[in-house]
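Once you scroll down, you'll see the structures, which are given as structure tokens.
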Structure I
């Protein structure tokens, strides 16, 4: 047996244990856009696990807007806006969102996870203390730890 195979043996055993205890997770391969219903392997399934709460992932107007944005701006920003500059479409989205909220400015993040990392890092520093429920989403825990604030996790009730 090679050294690589010997090193992989504990992982193989752990996977076998998970499968034996019906705890082995596998990824589904979807044949449809996200939505209240999805297709997988020829079956239509109710989707109770999506973050697409408003059902907009496959909305025709958003698909059209995405196609137009790709035609105008391409498919990537190239780097962080601080490195290469903010794209006009992002600046416009932030301006319109701020206007919608009645605020002078807005900063949009690419995901809720990124927002929580950025917000906690901006609002808390080594002199702050953050109290959090142990059942909070990982993005809040990660953001609190990255902020370098004193981080106290409370027992879940």
Structure II
């Protein structure tokens, strides 16, 4: 297993063959059977480094994930409707954004699931909900994003 992060991290490096520090969008990655992208896409271009168009940077990162994968992708990200979204906020993932990601993999098979929890950053207590219910969840600045989207892809 290899890992990459924009800044040095406390990742359990003992489990990794290689640990890279850099921007995955521009970092030369090899090909992997499985690429896992856990709560990362929403930070591209926002956290750790800033770019002019963070939405485009997030799309570029997802394309990089696709390019690095031989077969499987497992991605998670917060999912919420944030009508007062301010540029630079990590809460910008809605069905339109998911559709932009899926455009990068037109021939892939994928599964999308949504989970909700009243408690922010909870370890347990997540309940699977429908996409319709996920689309109704409003981002609450006091509680944070309490809905997560899990995207599983077979290329």
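Taken together, the values in this text are just the output of simple stated rules run on the coordinates, not laboratory data. Remember, it's a predicted structure, so these values are computed and weren't measured experimentally. Cβ atoms are built from the backbone, for glycine too; each structure is taken alone.
Source structure of the calculated read-out (helix-only ellipticity at 222 nm (-39500 (n - 2.57) for each DSSP H run of 4 or more, over all residues; to 500), -5500) within I, II: II. When relative contact order in percent (Cα under 8 Å, 6 or more apart) is computed for each of I, II, which one produces 23? Label of the originating structure: II.
With distance in nm of label points 7 Å out along Cα→Cβ at positions 43 and 75 coming out at 1.6, pick the structure among I, II it was computed from. Answer for the origin of the read-out: II. I, II: which one has distance in nm of label points 7 Å out along Cα→Cβ at positions 19 and 59, as calculated, at 3.4? The read-out comes from structure II.
The maximum of mean projected area of the Cα convex hull in nm² over structures I, II, that is, the highest value, falls on I. If you work out FRET efficiency 1/(1 + (r/R0)^6) of positions 99 and 139 (r between Cβ atoms, R0 = 30 Å, to 0.05) for I, II, which one comes out largest? Checked I, II; max of FRET efficiency 1/(1 + (r/R0)^6) of positions 99 and 139 (r between Cβ atoms, R0 = 30 Å, to 0.05) sits with II. For the read-out distance in nm of label points 7 Å out along Cα→Cβ at positions 35 and 51, a value of 2.1 was computed from one structure; give its label from I, II. Comparing all candidates, it corresponds to I.
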